[in-house]
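Taken together, the values in this text are just the output of simple stated rules run on the coordinates, not laboratory data. Remember, it's a predicted structure, so these values are computed and weren't measured experimentally. Cβ atoms are built from the backbone, for glycine too; each structure is taken alone.
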Structure 1
Amino acid sequence: MIKNIKRVTYMCLAGLIFCTLFGVKAQAAAEIKRIDGYDRYLTAIEVSKNGWPDGSSYAVIATGENFPDALSAAPLAKKNNSPILLTRKNRLSNETMDELKRLKVKQVYIVGGYQVISDYVEAQLKGMGIRITRIGGEDRYETSIKIASVVGVKNGVFLVNGEVFADALSVAPIAAKKDMPIILSPQKDLTPSLKSFFASKTQMSKYIVGNTSDISQSISSNLINSERITGNTKYEKNINVIKRFSDDIDFGIIYGATGRDYPDALSASALAQKTSSPIILLDREIPEVTKSFIKSKVIPKIRIIGGTSAVSYDTEYYLKSLPAGVASINNSVVTINENEKYELPKKVKVVTTNNTTDEVAVSWNLSFVNTGRSGTYYYEGKVEGYSGSAVLTLIINPVVVSFDNCSAEVVKNSTYIFPSTVIVRLSDGSIKEVPVTWSNTSYNIGKVGTYTFTGEVQGFPNKKVTLTLRVVEDSVVSFKDPVLEFEIRKIFGKTNYNQTNIYKSDLLTLGSLSLNGKGITNLSGIENASNISYLDISNNPALKDISPIQKFTNLRYITASECSIESITPLTNMIRLSYLDLRDNNIKSIAPLKNLTGLTSLYLSGNLIVDYSPVRSYYTNLLSRDFELRY
């Protein structure tokens, strides 16, 4: 019993010392698993079992003895969704043959010539009833070109030094995912076959991985449309490649493999691309650049490829605690137009427990977004390892469906100011005003007639609107209601009935008119004031007929409460109205209000209205109202 207590004490002390030495933080660790076998060949088999549990009709066979021909294999494996298995030059192992059987492989691609993988291996495969395609050239460079011809180059290529393996391994899963071949190159100058390959592909995207000591400046200067990714060490280049293509990478899983040899990382590259995962190259001690990068990322799962002789237990233990956790999620607001194509983002921005920012994969509660109807919609998403939710607010704006032409009337020899805005109708039934520029504003104001002008709507360069301007003779206006006439005369200082008249030109200058509580019974004569935008005729109990204002299409504000109005049909075309007060009248039907979608304030209490459905389309847009619409 005492011995057991001592053993537990020693283990706790050892753990404490390890945490102190390596600075491990007390936070949720990444889930870490190891995929390995007794040697590189068996490790490749274990990778195959993990990535293709249900089998694969294809497999890529690469040498496990020397790297050059094998380095370009990952994009080829991706093309047919197949694993990469390793072999010795002269013989397939029984274990590899068993894996081919488990996979039920029908077609194998052998990467490299007979000097790399012998014809006896071909014979073994044929004996299993497997078709064989060998891709090999005179050298490693020509082999990579031949693989490129199978993979295709429409998405571009990666160019790496063919004398070392690390840079090719860094780009392998990314190249595979993006269907981009890996081209091997000498350090100083391209081979004749490489020059021929690039000669006809000047506009193709080319990513050069390595410093000028890896691939010379003379090579890169002759490659049009190229980009170089560098680093002081193989590990820094590995991280810089991952950073460069981070938009194409899902950090939900990362694969770690030794950077001191090639086979484990090569086998992993075919598996990593299936989840858009990167391969992190490791050393006996994790390089600082690698350590720093992992600390900045939220990485729920880590898969180590290879045994402890490749990646030690100490490295595994330390690696587990490096990734950051999610401290909070930055919710986002996105605004689009109706019927605009939109896909929910695959990643969301987060603040990590290491006080960095990162983008992590998110799963949304809905996978399809219908943008066919305007409105505000909310989507909830989940991030692995975080208990809270991500929230995306999607605002779908209505789109313009039509433009309203303008009309106006002026008196001969008067002045007219062209409107600065026009009304557009939106897909949700609402309206808004947008600026307009008139192409020609010259006309003969001294001549009676009808004139048409064309305007261009701001934001819609191909859309034209028209203004119809009627120039009429001036005339004396008569009123049936003496109270109304008196109020109008007061406005213009024409209270001497015998010496002055009210003319149409007078009324056209009115922008607002208040007749509140004046005892008016008849609005006849006021129809000539067609430019009015503000009208108050409230508190005139005997006023029933408002038909004289039916052509006031510029009206934006009407208050007509406490009258005896029965029909509001004259309001039908007043689409610019934003404020309408009709309280305490004798109104039964509000059908004429159906198209007044610009209203933001509407008051209807104290009437005989039973059916409020005509205002349903813009009911929720009303900022002020005194009635409820039951859906």
Structure 2
Amino acid sequence: MTLETPLLDTINTPADLRKLEKSQLRQLADELRAEMIDAVSVTGGHLGSGLGVVELTAAIHYVFNTPDDRLVWDVGHQCYPHKILTGRRDRIRTLRQGGGLSGFTKRSESEYDPFGAAHAATSISAATGFAEASRHLNKDTTSIAVIGDGSMSAGMAYEGLNNAGHLKSKMVVILNDNDMSIAPPVGAMSAYLARASSSGVYQGFRRFSKQLSKRLPRAIYEKLAKAEEYGRGMVAGGTLFEELGFYYVGPIDGHNMDHLVPVLENVRDMKEGPVLVHVVTRKGAGYAPAEEAADKYHGVAKFDVVSGKQKKGTPNAPAYQKVFAKALIKEAETDDKIVGVTAAMPSGTSLDMFADAYPDRCYDVGIAEQHAVTFAAGLAGDGMRPFAAIYSTFLQRAYDSVVHDVAIQKLPVRFPMDRAGLVGADGQTHAGAFDVAYLGCIPNMVLMAAGDEAELMHMTATAVAFDEGPIAFRYPRGEGVGLDLPERGTVLEIGKGRIVREGTKVALLAYGGRLAEALKAADTLESQGLSTTVADARFAKPLDHDLIMQLVKNHEVLVTIEEGSVGGFGAFVLHYLSDQGVLDGGLKVRTMTLPDIFQDHDSPAKMYDTAKLNAADIVERARQALGMESNVVNLRG
């Protein structure tokens, strides 16, 4: 095979990759990087992280016997090169599209994805589980976890390291350090030391020395063991990992195949317990526009490969997250107790805007949601007004802290929850479906949901003013509806909704981001002779009992609408009406929620069609309750 032959065309599975000569891996990596850039330019998605692990991905599949050896990627947004090499190249341009490949690892997609992930710091724990399963099943396999230095800020990563070290599990953890936040400079000497300390000769000598040392008096043995550990630690670092029970190797250059492959081969052949390989990479490596961008092109829209220019549409209205940030900045002008807390998502929550305005009053605690919540509780406990801005789906990771550290103590932590509802291409793992249900059952909690961007401003102001306990408010991903916004939000009365439009026959009670669709549905119902009221609940807890009873008494049908799971707002309304005995009289009440499934990724519009939460579906639900025949096909046009 000549150097000019496109090697990637010969690779369908890692078994094909392992037939190559080591000298060909550099060419393969270059082709793999070019293929990934071209694919993401068509689909959009996570770019920089995948570019940083091209060589590492090829080296892992070359050295280890995947899929028998279990490869677990942390978070998973860096897995595009892995997907190309594991039989999915023909579908790589369907990434994050309806019916296409997931942007993360997914068990149902391939045997090469033994563990699905899109949240951080799960890889070490999962790989430890695979390692122990192999031991119980008498399988001679290795489990490998690849985790970034950002994910290593999460407490779960250290829980996994501690347990794996205690168990002496046969596994390899590859620390992908792409921010140079841990590593000293790397080069030929560190590469030599990594190869030497991972080699079979050194390992054999180390085992012989241990056996010999055990025959010495205990005090001398312990001193020799410490001397060996700290001697290597002084030269190559890694003492922390050694203390946790791992054998540390590194740091090594993650873009140099001549360094990577020999070290991974040595590590693969080690006979003793867990090993941590410290690999230094560059996010966005090999693509100049990504390397030069501040965020290394972490997440991109479709783009032009030559120029790197992204093809983003012109927004019709400001994004909800930016409306929140501007509202918080405005409130902070007159209240120096307001502080922002984010768990490694400053740009995703737009708290980076708040940090620009008030750098001393904004905290990024890393990928550590549990710590973020309890840290905010500590701030609140001494009179500050913390806003712990965490995605709905990420707040799930801190649930115990919300209950134990905030709600029981009735501490006034504010929880702005972005990405409420469906999120399009990010799919199942990032959809904010459950927060109304999982927060609504907690005593002392107040819950709000913004029906539009102006309401979000009012809810931000309301959260500032509310010091009696925890308060949470949810809002969707993406653009608002295009309203003229006030200069500053107005404080709302706790537990009071509003009538947006008055009618007499059908009542639509919306909670959160489906308010605009409810208004569209009302227009259609009116055109069919069905006079319709639209109410914005604003609060799920406490409920506006007066508003609900007014809607019940004055209409034939009540339909609740929310972009959340079963067990949320609609369930709260039904519970209240049942307790009041209202349902005994045959009142027609219907609830509309997200379906009781994990929805696959698609465009947001198509996802809401699937969920049956668009205007046509609301019309159909009201007509069904009235005993009228379906005309949903006509309504969808």
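One of 1, 2 was used to calculate FRET efficiency 1/(1 + (r/R0)^6) of positions 406 and 422 (r between Cβ atoms, R0 = 30 Å, to 0.05), giving 1.00; which? Traced to structure 1.
To test your reading of the models, identify which of 1, 2 gives 10.8 for distance in nm of label points 7 Å out along Cα→Cβ at positions 70 and 478 when calculated. It must be structure 1, since only it matches.
If mean count of other Cβ atoms within 10 Å over residues 334-341 comes out at 13.2 when worked out from the coordinates, which of 1, 2 was used?
Working: 1: 13.2; 2: 17.5.
Matching structure: 1.
Name the one structure among 1, 2 that helix-only ellipticity at 222 nm (-39500 (n - 2.57) for each DSSP H run of 4 or more, over all residues; to 500) of -7000 was derived from. This figure was derived from 1.
Here mean projected area of the Cα convex hull in nm² is compared for structures 1, 2. The highest value is that of 1.
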